[in-house]
1. Quick check on the output: 15.6 is mean count of other Cβ atoms within 10 Å over residues 20-27, derived from one of 1, 2. Which one produced it?
2. Comparing structures 1, 2 by mean count of other Cβ atoms within 10 Å over residues 60-67, which one has the largest value?
3. Name the one structure among 1, 2 that distance in nm of label points 7 Å out along Cα→Cβ at positions 28 and 52 of 3.9 was derived from.
4. Assign the value 21, calculated as relative contact order in percent (Cα under 8 Å, 6 or more apart), to the correct structure from 1, 2.
5. The value 13.1 for mean count of other Cβ atoms within 10 Å over residues 84-91 was derived from one model only; which of 1, 2 is it?
6. To which of 1, 2 does the computed value -25000 (helix-only ellipticity at 222 nm (-39500 (n - 2.57) for each DSSP H run of 4 or more, over all residues; to 500)) belong?
7. Using distance in nm of label points 7 Å out along Cα→Cβ at positions 12 and 148 as the calculated read-out, with 5.0 as its value, let me know the right label among 1, 2.
Structure 1
């Protein structure tokens with residue numbers, strides 16, 4: 001697939017923040033960026049988010065776009081950075097889950113299959129609930145502290161935590 005280099009008028013429109021210019025850039029590069037992201041990320045949903053991150057970065061860095069000489073290299077480098085950030089975040093979540101499992105093991109030793117079950121159950125929680133559980137248990141933070149970190153009300157944090165614990169109980173009960 002041949003991509004046309006953005007002409008000066010399109011770069012000027014990107015720098016001005018015109019949504020039509022970003023739509024045109026997406027039309028030119030979007031499918032290639034998605035294909036590359038699919039090869040780099042293990043989860044399909046993450047690929048679209050990574051490409052979206054590229055376009056968000058384009059908007060944020062629009063004042064520097066006139067300096068771009070090679071758009072292919074620039075956009076795919078941005079994609080690589082977006083993918084790296086997502087992979088690092090996933091690894092960080094896995095590390096937190098392992099730490100949570102270890103903390104639970106230290107408090108209440110359980111057979112290894114239970115630790116694996118807990119990790120699997122935690123992985124099934126929505127990201128927002130999983131984050132609160134990890135911050136509460138592994139981080140040993142109060143609801144007020146978590147609320148400050150996540151910029152939500154303490155009541156919302158407490159509710160999500162309760163829902164997460166309920167889901168964990170149900171998921172662990174379902175385990176054969």
Structure 2
């Protein structure tokens with residue numbers, strides 16, 4: 001069995017409530033993934049080892065979720081040539097703004113793609129789009145996903161007047 005193309009890592013297992021959204025999206029496309037806790041602060045040598053061996057281990061893209069100081073995505077990106085997608089995780093204080101700024105404010109030469117705070121689902125979709133560059137099966141599923149979103153909007157528009165009347169009646 002070959003190594004999954006996507007690695008999902010997080011700074012702490014407490015981040016799983018957010019990172020599960022990436023898992024669900026990736027699974028819905030039938031793509032395999034690897035998931036583990038890799039802490040930039042508690043296990044820095046393990047994090048560096050993971051990042052340096054990621055391509056050799058068969059990964060094509062890394063999704064890294066982190067809260068607070070949120071060094072994980074940037075530190076991993078500094079030790080690999082693979083694309084890294086950062087997911088800022090909202091913690092109790094600062095509403096995730098600290099995580100967001102830590103991930104997006106990378107120095108020149110160390111790129112990290114970053115999604116919205118707590119939006120691991122979009123990180124999963126972005127990882128799939130990256131894989132889809134060379135995988136026609138994933139491209140086809142992504143197009144179907146977009147068509148399904150379009151259908152939902154059309155259905156919403158058909159029901160909009162009824163919803164508006166109900167809303168106005170209740171308020």
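Every read-out reported here was derived from the displayed coordinates using simple, explicitly stated rules and does not represent laboratory data. The shown structure was predicted, so the numbers you read here are calculated from the model rather than taken from an experiment. Cβ atoms are built from the backbone, for glycine too; each structure is taken alone.
1. 1
2. Structure 2 gives the largest value of mean count of other Cβ atoms within 10 Å over residues 60-67 among 1, 2.
3. The read-out was computed on structure 2.
4. Computed on structure 2.
5. 1
6. Value -25000 for helix-only ellipticity at 222 nm (-39500 (n - 2.57) for each DSSP H run of 4 or more, over all residues; to 500) corresponds to 1 out of 1, 2.
7. The read-out comes from structure 1.
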